Structure P
């Protein structure tokens, strides 16, 4: 598939989706939303891909919504606004529910909807000079569509503050809040992302997918008998799987598991 607003490359077992509108700080419009959604839906079906990197060209990661797109939205009917918001929601869901782990390579500032992109990812590696902002309230708007992902990443208390104040915060704060997994200098950004992708690809591919799903399914659930039974059933199923048996056998036999060959 040919893309207008991004590029998609696969090297080895790692796919990289790169936002490519640097002239507008990678702000998204309806075309980018559709293309990011399509790219992640396609990657979800590829067994040869074990990890995905979401990156961006230029000095900013993503400035949120494109101004020209916002001008067009100002004339939308309620029905058109709802449909438009659902397209954005579908993009974020495609990233969050991708069955491979997704690493955000944050090369610069991320504002508004750009924060949603980051929070939908599993691991966030950011330049230590990157800045973050949930800026919607400054425009009389709310970060509603991105809220499920941002609140999971920032936590309720921090979300209360930054949703309502629309303050800019730095990478050190993002790291402290848990939004950013690793904060690094520019000279270490690519090496850190590569180290993480290599680590992910060394693990059992089905186990990695199941681990990601496990967190999504269990986070926030009450610790009751149903949850205990669910987790017991999951590990029993994985132990009996071909990959589980191969992993244990390779460990006991002190050899490399088949999925690394």
Structure Q
């Protein structure tokens, strides 16, 4: 048994009620965490704010990681309102459509840089902001995918991008371990989210994953959220640098 009562959690990546970030936010709130939830822009706010309010989020603020200074502004709010932070969940990724749908070798320099910046370097930037606020240790989580280690048809350039994200997870975990700040990546199998819908032939990927997984079930935002909430607890304080599969065994199958 564990509790997140009194812990302050920043959740980045909620787009709608099918988002992995929303599943994590709901699970953490159910265990007593106080939430700060971000939205991408004004258009996204109308979808995110009602969800955040329903979870009694104490902070609801914009964050577009591609805008210089946006993360600094967010952490100013967190510092002024809370004075500290215990949990960071990063669940964002982006790649321009032409680069996402093309071959890896055809990815443009601009598209590659944008995918790496939004999907990977933004995690590092947020951890760097969070580190001084995690005075008594903390938990940093991100979201990856099996395509980081095996070739998944139509996942394309996001495979190398997620591989970089996982490598960063391990290195940062090593750097921050002595401060008792854990850094882990959740790696669910395919599931129907708004972000994943941009991948070509995604419905076929979902069907294939359900067929191959030993449980014959896809991951859900509820099961991912439950695992994230556990990792954010003191009970999991010594778990760090891990890439955790939450996929019904999909990734063990040939």
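Structures P, Q were shown, and volume of the Cα convex hull per residue in Å³ at 151 was computed from P.
In this comparison of P, Q, the computed figure 21 for relative contact order in percent (Cα under 8 Å, 6 or more apart) is attributed to Q. Which structure, out of P, Q, was distance in nm of label points 7 Å out along Cα→Cβ at positions 22 and 230 derived from, given a value of 2.4? The value was obtained from structure Q.
Given a value of 28, 19, 11 for semi-axes √(5λ) of the Cα gyration tensor in Å, for residues 102-221 alone, calculated from one of P, Q, which structure does it belong to? Answer for the origin of the read-out: Q. Here helix-only ellipticity at 222 nm (-39500 (n - 2.57) for each DSSP H run of 4 or more, over all residues; to 500) was calculated and came to -15000; which of the structures P, Q was it taken from? Computed on structure P.
Each reported figure results from applying straightforward, stated rules to the coordinates on display, with no laboratory input. This one's a predicted model, so the numbers in the text were calculated from it and none came from an experiment. Cβ atoms are built from the backbone, for glycine too; each structure is taken alone.
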